[in-house]
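Engineer: The structures come next, written out as structure tokens.
Every read-out reported here was derived from the displayed coordinates using simple, explicitly stated rules and does not represent laboratory data. If you're wondering where the values come from, they're calculated on a predicted model, not measured in any experiment. Cβ atoms are built from the backbone, for glycine too; each structure is taken alone.
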Structure 1
Amino acid sequence: MQVRIFRPAKTAMQSGKGNAKAWVLEYEPAAPKKADPLMGWLGSDDTAQQVRLKFATCDEAVAYAKRKGLDYQVFAEATKKPVPPKNYSDNFRFDKLEFGRF
């Protein structure tokens, strides 16, 4: 079975990186989802899509995949450059360069 190993991004409701530290191992979908004819809900016969395993490090996740004989693909995490802090008082500095006024 094909699995993917990645570090999830933080949700939009988070300001910190609290739940984004763990590495996740997810199974790739083996069967497409189909609509239920009566209710219209999406479903699949593949229950492996519901499994999400969390690991502290990427190496632990890779070791687990090797031990279980799974084909794995590791997605590197995106690096973000730090944003310098902005202060409201900087808008009123006397040495601030103003554009548009001459």
Structure 2
Amino acid sequence: MTVTNTAVAPFYYPWQVEVGLWHDEKLKQTWPVDWNITRIIPGEGAITYTATLDNFPRRLKNARLLLHVVNPLKSGSPLRFANTTQDQDFNGWLTLGNIENY
């Protein structure tokens, strides 16, 4: 994933990031990733993150990959991105795109 912060505020804390698999209108599986979001600085270049998603299901159609930043406060609001696909499929999650799987 490549991300650019086009806003004015940085991410101040290295909250846990998760990637999720959305399929059949449900969040089927999540994976914690070691992406430090404090590296995404406003006005600076893009940051690219990669991850290996273990035990990824096969033979999926119409599946999507989602992204979520976990708020460490149990009653805290989800961190939201200013992308048009924020909350598109699942509240509090950013839809990254469709998955081509075989």
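Engineer: When mean projected area of the Cα convex hull in nm² is calculated for each of the structures 1, 2, which structure yields the highest value?
Structural biologist: Largest calculated value belongs to 1.
Engineer: Out of 1, 2, which has the highest value for distance in nm of label points 7 Å out along Cα→Cβ at positions 52 and 76?
Structural biologist: Largest one: structure 2.
Engineer: Where does the value 0.75 come from, among 1, 2, when FRET efficiency 1/(1 + (r/R0)^6) of positions 4 and 84 (r between Cβ atoms, R0 = 41 Å, to 0.05) is the thing being computed?
Structural biologist: 1
Engineer: As an exercise: distance in nm of label points 7 Å out along Cα→Cβ at positions 20 and 36, calculated from one structure in 1, 2, equals 3.4. Which structure is it?
Structural biologist: Computing distance in nm of label points 7 Å out along Cα→Cβ at positions 20 and 36 on every structure in 1, 2 gives 3.4 only for 1.
Engineer: Something else now. Out of 1, 2, choose the structure whose coordinates give helix-only ellipticity at 222 nm (-39500 (n - 2.57) for each DSSP H run of 4 or more, over all residues; to 500) equal to 0 when calculated.
Structural biologist: 2
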